[in-house]
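Some structures are shown below for you to check.
Since every read-out is calculated from the coordinates, none of them should be taken as a lab result. What you are looking at is a predicted structure, and each value in this text was computed from that prediction instead of being measured. Cβ atoms are built from the backbone, for glycine too; each structure is taken alone.
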Structure I
Amino acid sequence: MSAEFRRSQLIELVRRQGFAPLPELAKALDVSESTIRRDLAHLEREGTTQRTHGGAFYTGPSPNLPHFEQRQNARWDKKRAIARCAAELVEDNDTVLLDGGSTTYELARLLVGRPLQVVTNSLPVANLFSSTVGADLIVIGGYVHGRSGTVQGPHAEEMIRSLHVRRAIISAAGVNERGLFNSNLQTAAAEQAMLEAAEEVLAVIDSTKFGHQSLAFVTEFSAIHRIVVDDGLSADWQARLQDAGVDVVIAPAVQDAATLQDGNSSPIRTR
């Protein structure tokens, strides 16, 4: 078995389970635990797995759902850069409420392994944290929207409103002068409940969403404390957000974002 094939099998085993113990992986692939450790170190550098005591959990690409597939493509680097910046704004031991957006999922990947209390209505995000050492996970209950893998509806909204979190992190399908929009009415209603449950609201939105309206209105800018966006956002939009009292954090371009985790680069804050 070639190393490349073995690693592809290893990724699939970890992806299916979310977390897989080291002995189980070694047995499944019929190799030594030391070989598995080397393979996991290689995969961790590629960003598809992350090692923890006794095993590894999956941190690879977004799940195979239409909601994610339609949003990756050309904007993928922007989302990754935004996620890296937003991860620096989350403090250890925070209680964080995460929605089901694809950019939020990228952020969640970077938060795996940190000491946090995570609340989410996203099944893909919940899967990332379900076997993670260090993070407490609370999953919102209700109707599951199959296209996005999010939990929605009146029961979900009621549960979200009953909680109190330090930070809510939400995405958007469109942003215009009125505020933030989403493409699904129930998703928008769940995000409105998130705004009520949080002390601070952080929006992670790529620059292509600005200047566009989507189906369902979520909120005005007055409810948003901070927006993290890539460096493609126009100066005009930056000024509009500042005038609305929003703290804007500009994520460096993707070639610079790779250095952000090493502490060699910093987000550019315009306000």
Structure II
Amino acid sequence: MSARGKILIVDDDADFVKSTSDLLAAHGYDVLSAPDGAAGLELARRERPDLMVLDVMMATQTEGFEIARKIPEAAELRKMPVLLVTGIRNAMKLGYRLEPDETWLPVNRILEKPIEPGAFIAAIGELLRKRDRLDLKIGGTRTVREILAAKEPTLFTISPDATVFEAVQQMSNRCVGALLVVRGGELVGILSERDYARKVILEGRSSKSTLVREIMTPKVVYVTPDQTMEACMALMTHKRIRHLPVLDGGKLVGLISIGDLVRATIAEKNFIIEQLEKYIAGS
């Protein structure tokens, strides 16, 4: 077995299995595969993989759901995280997203097909790191990549040579509290409402004659897509900031705010509360 872990893919789509296996192998994982739920469950019992990637629609449209419900019944598989990957939402035109559920869908994470390779590898890594502490009935910690995927992809930027008046006008029009300062595609700073209040208003400067580069914060605190929600919240608290640019390999790919983290945290907590209420009601 590789140092990174053994992954079992249960899917009847040969092309998906091939491409996903190659992706996982390129990231140092050992990969097993099975073409249907029954074979996958048997292989899991025999090989004890570190994680299962499970499709929903195989021999039947709900085969993956049925296998997911059988996994917690096998004592040897209870600590094996399950990542559900499915295109059922589009295929059946469902008006809602699937979510892990204690009763009918006891998996750790759900990704919709077509999967984004980066988000997939990030989810695999996160689940493996936490597999000894995860409860199969409740999902894992969300990453920055997942939070960005749920947001509008537009990034609001401004040149360091623009005036502060132009920056404030754009923030007002966009209903945002900060702008990323970019020159030639490179992140060179961040300008927030706090910068404007402290360095323009309180100092009696003119926003129409002051340039962005004069008041922006040049040493930008940033995160990467694979960092967790908790890590971002801790960083914001420690640095007393409300916005975090996201860099992937040095390339600017997004921005998350304290509001994004609060909404994601509330969503996770609400889910956990719902599961506890179901548990209490059924006990």
Structure III
Amino acid sequence: MNPNRTIALVTGSTAGIGFVTARRLAEAGAAVYLVGRTPERLAAAKASIEASVSGATVGTFAADLSLMSEVRRLAEQVKAEVPGLNLLVNNAGGLFQSRVVTAEGFELTFAFNHLSYFLLTNLLLPVLKAQPSARIVSVASDAHRAARLDFDDLQSERSFFHFRVYGTSKLMNILFTKALARRLVGTNVTANCLHPGFVDSEFGDNNKTFFGKVVWLTKRFAISVERGAETSVYLATSPEVAGVSGEYFHKCRVKKPTSAARDDAAGERLWEESTRLTQP
């Protein structure tokens, strides 16, 4: 395989901006590995990319990223089956109307939107560091702007409001990216995150109640998934950001996040707590 070729792993890539990101990476000549929950949807996404991109190299991994045991299994599979991985796109995420606890005892939004990013990235770091250069791209959101971290209630046991909990998870994505970038100084790996915009995708469609109808109505004002994927693709491929790390982007430009998202002490505390919670 061409040593200069991008070898990408994209989570949440069976639909929405994750799928478009994967397809556009394949169009740019990358070998792309899709991560999704079900084999059926993965097979459909793989077939779609192969049909639209001549000569595309597409692989698939099925994993439920809300479960840390599944994240660990995925990481071991990737290490065994994807030589030369040099791009990780943490894209999977969800907004859940009600508080749900996973089989491992974690609140679902916290596990799926934050802990999976944290654990998968750390497990794959040795592979990424072994390449001449590598990038980590994580999808955050401007939903973080109303969020504050409560370290006494990280998993929303005392109170749960879906938009607040989602926004907090996106704040965690930014804090994680900045803490990760500090740890990557002096290496050949960069880490950045982004706000894709309010995208007309399947996001929130898992909620079938009145809340789901509200989400559906607001999507009338959303941008397309093609536009929503632009910044992810830019951070994954553009030579302009080859040496940039620890930044938050929107519309392919650096954007200043909130002061809460720039709190390095909170980022370090979140890192320590996430490390403790993801110990096998």
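Observations
- Among I, II, III, structure where semi-axes √(5λ) of the Cα gyration tensor in Å, for residues 45-172 alone as derived comes to 21, 19, 14: I
- Origin of the derived value 0.93 (Cα Rg over 2.2 N^0.38 Å; candidates I, II, III): III
- Taking distance in nm of label points 7 Å out along Cα→Cβ at positions 13 and 197 as the criterion, the highest value among I, II, III goes to II.
- At a computed 1.00 (FRET efficiency 1/(1 + (r/R0)^6) of positions 29 and 237 (r between Cβ atoms, R0 = 35 Å, to 0.05)), which of I, II, III: III
- Calculated for structures I, II, III, Cα Rg over 2.2 N^0.38 Å, for residues 165-252 alone is largest in III.
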